[in-house]
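> Listed next: structures, encoded as structure tokens.
The numbers here are math on the coordinates, done by the rules we state, and not lab data. Quantities reported herein were computed from a predicted structural model and do not represent experimental measurements. Cβ atoms are built from the backbone, for glycine too; each structure is taken alone.
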Structure I
Amino acid sequence: MPDYRAFCSPATAEPVEIVLSPAESHHLVAVNRARPGDTVVAFDGRGAEWICELTSDRKNAAALKVRFKQKMKPLPYEITLGQALPKGQFMDAIVRKATEIGAARIVPLESERTQVHLDGDRSDRKIEKWKTAALEAAKQCGNPFIPEVLPVQKAAAFMETSRGYDLKLIASLHPGAKSLKSVLAGFHAAQGRAPKKVVWLIGPEGDFTAAEMNLAQTAGFEPISLGPLVLRCETAAAYALSVLSYELQNS
């Protein structure tokens, strides 16, 4: 894998030269210290990559000469993470880990026990920050697909309006939660295939309330146990996405 990656939005699908934005130019040249002649993979976050040579190391307008283009295949499944907002900077880490694992979409949620409440400009700034975290993680791990980060939503509203998923899961500490393997086996037995579109809901510190769990189950979410130990929410998100991704890759 080449050493350098840069995000771009070329005006044409078959560019001969790509001029990077000031932010991407600075990161490539000043931070990563790429030099003319180095190989750079430019990508648009939607699966298109251009294998390039750095021809100009201007810190506000680095130029790349395109050698060839390649179209990367998406994963054969699509995972949406619905994450109740945690305290502090943990959402940044969750977004990064979700990008590394290959989540297609991240939905920040306000639940009954959420202690962080975002409104107006503050919410917009946070969304942009999380989008930047997803981009940085995609560059670092080589993911050609940057997950979509949706606006903050109420958890109850998201549960009630979630449509178009083959399987809906919610991590649960409540009695009666099933294992992921058993739920996936039941889906396969009923449908004759693995699910293609799955949504995972992860609660905040203290988990979802009993009322929220009842609402989720009414909306078709399966309560899933993440094991006998109580996980921090950022650990739960990474763990849940990892085990689901592993099972879907090997189904």
Structure II
Amino acid sequence: MQQEAEIAPDQPLKTALYPRVLLKISGEALMGDQGFGLHPPTVQRIAKEVQKAHQRGIEICMVIGGGNIFRGLSGAAQGMERAQADYMGMLATVMNALGMQSALEELDIHTRVLSAIPMDTVCEPYIRRRAVRHLEKGRVVIFAAGTGNPYFTTDTAATLRAMEMECDAIFKGTQVDGVYDSDPKTNPDAKRYDRVSFDEVLTKNLKVMDASAVALARDNNLPIVVFSLSEDDSMTHVLYGEGRYTVVSAN
């Protein structure tokens, strides 16, 4: 197929820094310039980024937030019971996972959605060994419904699943090209880090992932790579140590 020929790998897999990764993106990343829900062109663009990495032989799993549909903390702040609001947020992540699965399968990428809350009609239940087998068969795996428990964010779920899948890194796709000491959108003098330690992220409260997710990654020596998903081929470049990104690690 012509499209495959244009983006076929020009480097062997062994040169990739991270042969198996978990890509974590927020639900808001799927909104595009809308204020709510899924923006199909944006979902398709992210799916194409995943396709390019997948065609190079990278094993990819994903966790997508649900904030574009419902955010548990916001619901709790408005008077809902926190656990109930969190379960609603988990269901929102399933909707996003199914939307991303549809976009990936339109690109002929076999994709499986595994939910921590069983709902056999629309996706598979999360079983660790089954998920590992899907990855080994070259399928993209999307983990939905967080950890299946309230009071835990999708950041924590992403770290947990990355460890269970024995991923080489968590890839955190954002709107900026790395970790800054302040918001680069509002502060033109914001300092960007090429590399930063887990402890520094926690001490300085740098906005990478929530503190429990960062601490879990630190305790298991799992690097977090922060990069911009808004640039073409950004994920593929980072996989081979190219482009602009920040690595959060022990050192």
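> From which structure (I, II) was FRET efficiency 1/(1 + (r/R0)^6) of positions 24 and 232 (r between Cβ atoms, R0 = 30 Å, to 0.05) calculated, if the value obtained is 0.35?
I
> Using the calculated result 119 for volume of the Cα convex hull per residue in Å³, for residues 40-87 alone, pick out the matching structure from I, II.
This value belongs to structure I.
> Hey, another quick one. Thinking of I, II, which structure, once distance in nm of label points 7 Å out along Cα→Cβ at positions 160 and 216 is computed, gives back 0.5?
II
> Tell me which structure, out of I, II, gives 25, 24, 18 once semi-axes √(5λ) of the Cα gyration tensor in Å is calculated.
Traced to structure II.
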